[in-house]
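Pasting the structures in now, so scroll down.
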Structure I
Amino acid sequence: MKNNSKFSQRKETLMRLVVLIITGIILGVWRYLIIVFFIINFLYTLFTTKILKDLALMSEVWNTQWYSFQRYMIFASNVRPFPFTPIMKSISK
């Protein structure tokens, strides 16, 4: 029984490498989109004094995914991040 547990843990550890590559690329590309959203929202708010809530919410989704990814990669959680699980919209609500 102990060998099966060690094999299972080793398998999960190797899976983190796959998650690092796949999710890391997705979140890395997505990050540049979030920077564009920030600039648009900043300028829009500066000139109109209103916030583009859809852009802010999309940025929150990225932030949630990034947080989930980091927790998984540092072994604080065994819940795999997107795209291996359904996308979480927000952790702050």
Structure II
Amino acid sequence: MRKQDLVKVVANQTNMPEKQVESVVSATFDAIRDGLASGEEVTITGFGSFRVTTRKARLGRNPRTTEAIEIPARNSPSFRPGTQLKRAVSDTTPE
């Protein structure tokens, strides 16, 4: 599902215009991004938590030359699903 698909689903469920829903969805994503950028953890009860994790510097290999290269440390966003989301996903069976 893409962002535009999400907007359509929410618009249909709430009987709101797609333009209005699109601005709300965009604002939600912006708030999550801004919270993470400022070092905060963003928790949506029943859905999950977004946080920034620090990945350590490590040694890697260039696949073409097999030369060892240093991969620098970096911050990376991560998501931990909440219990309700885990249950909803695990209750679905593959077709």
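FYI, it's all coordinate maths here, none of it is from the lab. Note that the coordinates shown come from a computational prediction; the quantities given were computed from them, not determined experimentally. Cβ atoms are built from the backbone, for glycine too; each structure is taken alone.
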Handout entry: distance in nm of label points 7 Å out along Cα→Cβ at positions 32 and 80 derived as 1.7 - corresponding label from I, II
Key = II
Practice task
Compare relative contact order in percent (Cα under 8 Å, 6 or more apart) across structures I, II and report the one with the greatest value.
Solution key: I
Problem - Entry that produces 2.9 once distance in nm of label points 7 Å out along Cα→Cβ at positions 24 and 40 is calculated, selected from I, II - result: I
Handout entry: Structure responsible for -26500, with helix-only ellipticity at 222 nm (-39500 (n - 2.57) for each DSSP H run of 4 or more, over all residues; to 500) calculated and labels I, II on offer
Key = I
Exercise for the section: Assuming 1.52 is Cα Rg over 2.2 N^0.38 Å as calculated from a single structure, say which of I, II it is. Expected result: II
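If mean count of other Cβ atoms within 10 Å over residues 48-55 computes to 11.1, which of I, II did it come from?
The correct label is I.
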